[in-house]
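Please go over the structures that come below.
Throughout, read-outs are computed from the coordinates displayed, never taken from laboratory work. Please read all numbers here as calculations on a predicted model, not as lab measurements. Cβ atoms are built from the backbone, for glycine too; each structure is taken alone.
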Structure P
Amino acid sequence: MPADHDAIARAWAAIDAEPDWAIDLAARLVRIPSVNPKFPAGTAGIDITGREAEVQDLLQSELEAMGLTTRRWDALPGRPNLVAKTEAGPAERSMILCGHIDVVPVGDAADWSWPPFCGEIRDGRLLGRGAQDMKAGLAAAVGAIRAIRKAGIRLNGQLALHSVVDEEAGGFGARSAVAQGEHAAAVIVAEPGQGEIFLCQGGLEWLRVTIRGRQGHSAYRYLGYYPQPHGTLSGQQPISAADIATRFLLALREYEAGVARARSHPLMPAGANHFGVGNVLIGAGLGPDGLPMILNNPGIVPDVAVIDIDMKFLPHEKTAEVRAEFEAFVAAFCSTDPWLREHPVTVEWELYGLHFPPQNTAPDHPLVGHLRAARERLGHHHTTLRSSIGVTDGGHYAAAGMTALRYGPAGANQHGADEWADTASIRETAKILAAAAIDWCGTIDP
């Protein structure tokens, strides 16, 4: 479908007529401390109860004022998703602009040069936690829709805004939206960038490896690892889960290196497909929570080792296949040890429910062309196509068969102290998203 240059010009004129509208909305959003309630620590004594609902209240009011139909439901208890839509149209021309409203904790407020939720604008920067990740992008998306409506442009395909919760802790908001049937042909996640188009991202799995040994007095640990004369062992000697875990971690590093050497993706850096060990707990007795019960008595040979792993894989790989390959590695490790052949290591997938599918959009997809064309119209004659190293909600939409990309405003220090977003980039991103939506959805002559 050819670009509707007149419609784009009208939408951009609407943005230029109120150039600070999206910036002001982003500032108002930042001032609401919508810290993900799964991470209450590090909020500097700020009450975060129900603040996500306040964000959605603000957005819902703005979107309904534009004449959009809204829908709201709890993706998680007390944590509402919000979807707003223009009029229906052909499914193949439909588009979603997506952003998450939850933010990470501020950490130590003393590390900040300004109040973490001030939402102030200084020297072309919007300051505060969530400014860059990702309230600036969400505000730009709302600003794009508003400009289209203010310009009186009738889209042929339906344009929707998804304002979702919980991206920072697993993307359960986006997963709920997909499960509720909120689909479109194309999705742009307005996560931050520096003018790049992020085509793809790897998948992410959180998993838990549990190793079982046999308890005993620490004085007799040697019986479980040092060769003894034939016939002297009772068969009940201690088996240290710590010793097994040490061997397992060394084997895991070798396996990780082999995977990185064997598989690659043209837009992903070498080694991005990795197995990051995040937590190792070793002790005695397996508790009902799946963790060791005794952690403070080295006089006991530990019989439990729990290893939690952040596993990332490549955009073109399939979740079922990488899981099967890892389980084959674990089985091979167990086959080398008589104890583990009888008491194999176990693997628990989707630890805490966390799982991000991969996303792998082709560079020549028309949606990529629409974003590039909009940037060129603004004078950016080169646009870098990249992979997203971190995961985003785009993976959840891609897993349901939707074409997903990431494009959003510039800034710095997301997840760190002194987070900020570039105000000029917010305005420019609103223009680019508006142009991409007009090109993708098409227009209906008045």
Structure Q
Amino acid sequence: MASLSRRRLLQAGSTTFALGAGASAALGAQGGRGQAKAANTEVIAGGLGLKPDSPDDQSAVMQAAINKAIAQRQVLMLPAGSYRVKRLKITGPLSLVCTPGGARLVRCGDGPLLSLSGTSIYLRNLTLDGGDIAADGPIIRAEAVSDLIFDRLTVARSRGGGASLTRCSGTVSECRFSDIADTALFALDSAGLEIARNIISNIGNNGIQVWRSETGEDGTKVAENRISNVRADKGGSGQNGNGINVFRAGSVTVSNNRVTDCAFSAVRVNAGSNTQIIGNSCERLGEVALYAEFGFQGAVISDNLVDTAALGISITNFNHGGRLAVCSGNLIRNLFTRAEGESRGVGIAVEADAAITGNVVEKAPRAGIMVGWGRHQRNVAVTGNMVRDARWGIAASVSPGAGRVLIGQNMLADCSEAAIIGHQNGRGVTADLAKAEVADVPVNLTIAGNAV
């Protein structure tokens, strides 16, 4: 979509409204019509009084330039420099651009630096600087914008959030978010949004949040982002500290992201049905690396790499309707136990209506694969996995009321206490079932063909 918008930027019929000297050179690359109009537009802009690197508040001048560009359907190109501004508004179609690394808008008051509404808004090569002042809310806020494009923006130094998008469609790509106290990028009730190839680092609470006001289909794609160093400054038991958080948003795809050093999860999906979590590289997570929880129906979690977490993959909360998943082809290693909260130390945890197949789990101080919790267990197939260096290779619930589990054709090596064991709420209550006679296996478990 970004390439289409760049063509739209240069299409016949658009003119360029350049603020300041040197605009002719910038416009020359556009050729023909844009270059021919450069002289006239510079004369118009010259009287507006915008001053790069001035210590003055230039909000009024900048807003006047924005309004004029919208009214005349012009491209607004900012010359390089720093501009102290606050509460700017874009309310209609506009392309606001600069040469790479050029213009820096620095917030000098409370509220968002920039608020957007309308359609066809394109921002490129701008730095939006929160000024590190005590201002509430995000640096940039967009509401009900269709065809919104953020291309190569830098959003930094906010004591609140970075960017907040509500009921928007479009693309956020190749942007940088850093030193954000709350959430870097928050998207609510999106309508065809793509968040791709961004770099997000040093964040107070959450990297990317894809939420809906009510449970429903969303369809946002979150792909190929690099997210690191996400804290949980507001505390909680998982509300914060996540690289990517999906809440009530259905049909979201989270793919090929690199997520590291988060206080809680790399990807946390809460009540989001038909989610795909595919091909992500996740390292050094403080709790569950990949999480599908609370009221979801349908999750595909495949081909991910997890290295160093308290729990690799959790597909849970059958007591709240969480069910129906495929967990396949994941590599999970170097699990640990926590000193606070739930100790974990598990590779994969699952409860209901799920196929767990073709995964590799290594070094799990508690269990490589743990199925069920109390009676919350139903229709789980654990087949064709490899677990090594674990206390228990595979554990399945044998509590009263727990449903059926098939454990077959798995390779279980170097399991210090048991290759396969029955548990009740995490407490082992059987001998090693990999060595048991068929008659001694609890009736809700089917165990066959495993290599120990």
Structure R
Amino acid sequence: MPLLLPRSTPEQQALPTAAIERLVAALGRIAHVHTVTVVRHGHVVGEATWAPYEREGRTAMYSISKSFTSMAVGMAIGEGRFGLEDRVIDLLPDAVPAEPSEHLAQLCVRHLLTMTTGHTSEVELWDGDWARETLAAELVHAPGTHWMYNTPATYLLSLIVQTRTGERVLDYLRPRLFDPLGFVDPLWLQSPSGADAGGFGLSIRPEELAAFGQLLLQRGSWKGRQLVPAEWVDQATRWQVANGPGESDWNQGYGFQFWQCRHGAYRGDGAFGQYVVVMPEHDAVVAITGGLPDMQLPLDAVWAELLPAFDAVPAGVDEGPAVVVPTEPIPAPDGDVRDAEVAFEYEGGPVRRLRVAGGVLAIDEHELAFRPGEWTVAVFPADPAAGRFWYGDRVAVGGGWNGDGFAAELRLLGDASTLRLVLDGAGRLSITQDVGFDGPDVWQGDPTQAVVAHQSVVSP
């Protein structure tokens, strides 16, 4: 994959190598951080990757997608396609109820961007017409008076861009943003009606995420070209509305699909550990991908380990490549391989049939080779209709027998989630997933929820 940003030692950019090493060590103590990229003065000064995860493949951005949708809105407004204060009922007339409420009639593009639509609960985006369902939901509050995180609002922005430009957001952004930045084949999930999901569904590479952060830091300018209007980047990334009391990085205010942070920073972030943190006061960007449940922890690590180190050494002390910090691989399940074959058929959950035979784990019709204590990469096709995954088909597989039990993990290399399969000594099978959204029938079980319909033991 091409490098989108130049490399430099931390010292060349007035940052000690030891600070990068401390940050990586702190992130390594947080379960399920996948990659980190640190950029200072436009140069990548440090990066780390926790195996089996990769830097070369696309990974799901979840709600960082919202920040890209915001850029598309700003570009389209800059081209005169619609305006910030335009009413949604005028922009999406085919999706509006026959008799729109007074609050719906007041709903503008600005309210969608700031998530102040007036909703008090999110409409579930699965089947059906997402725009009609969102606009049919009651707006309890007057638009602009009540903040609520609202992914369907971002979908409406995506649909507005598509309606007004004639292109889905992915195709609209390709020549205007993705290609100039050097992105390689980004993907975006679509609604049943064929519009990009907007608020989620974008998959890009870690280096591309870091480059996006640098574009924001440069106020939309890239290699002498103004890709996004500077005024729009300024508006989108600054405080627009309050989003609740508290001292955490989720209560510092909200922009146009961007979160405000402590320490003068702002960020786009996505569920389970996707971040692009921009620190204008320090001319720095940190991009992180992961699959973790507590999203405050990586931000705390950045504030504790990186912030105090900026300009701790004079710039230009050393020259050379970025610091690539070696990391310990995430442990794969250990054990041994046996000739015994155990097969299950069961109802519910993200897979229907499971068989373990020798060094092969067969899930439905797919055979995945495994080695105890190691990760092997296999293809396990996504199947959202069956409630199994959305993002990509490459998985790292590890597993083995211990005593009478078998355990295996499938780590989705293009997503946040890990699937764990455990057969205990009493013959009970459980399939659990730590984090992730897997389609209309999310299944997240424990041994008491697994429904075993058939079990057979061959060649014990």
*Here helix-only ellipticity at 222 nm (-39500 (n - 2.57) for each DSSP H run of 4 or more, over all residues; to 500) has been calculated and equals -6000, so which of P, Q, R was it run on?*
R
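For relative contact order in percent (Cα under 8 Å, 6 or more apart), the calculated result is 6, so let me know which of P, Q, R that is.
Numbers: P: 26; Q: 6; R: 18.
Traced to structure Q.
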*Per mean count of other Cβ atoms within 10 Å over residues 260-267, the highest-valued of structures P, Q, R*: Q
*Comparing distance in nm of label points 7 Å out along Cα→Cβ at positions 316 and 396 across P, Q, R, which is largest?*
R
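Once mean count of other Cβ atoms within 10 Å over residues 92-99 is calculated for all of P, Q, R, which comes out largest? Walk me through the numbers on the way to the answer.
On the way: P: 23.9; Q: 20.1; R: 12.1.
Going through P, Q, R one by one, mean count of other Cβ atoms within 10 Å over residues 92-99 peaks for structure P.
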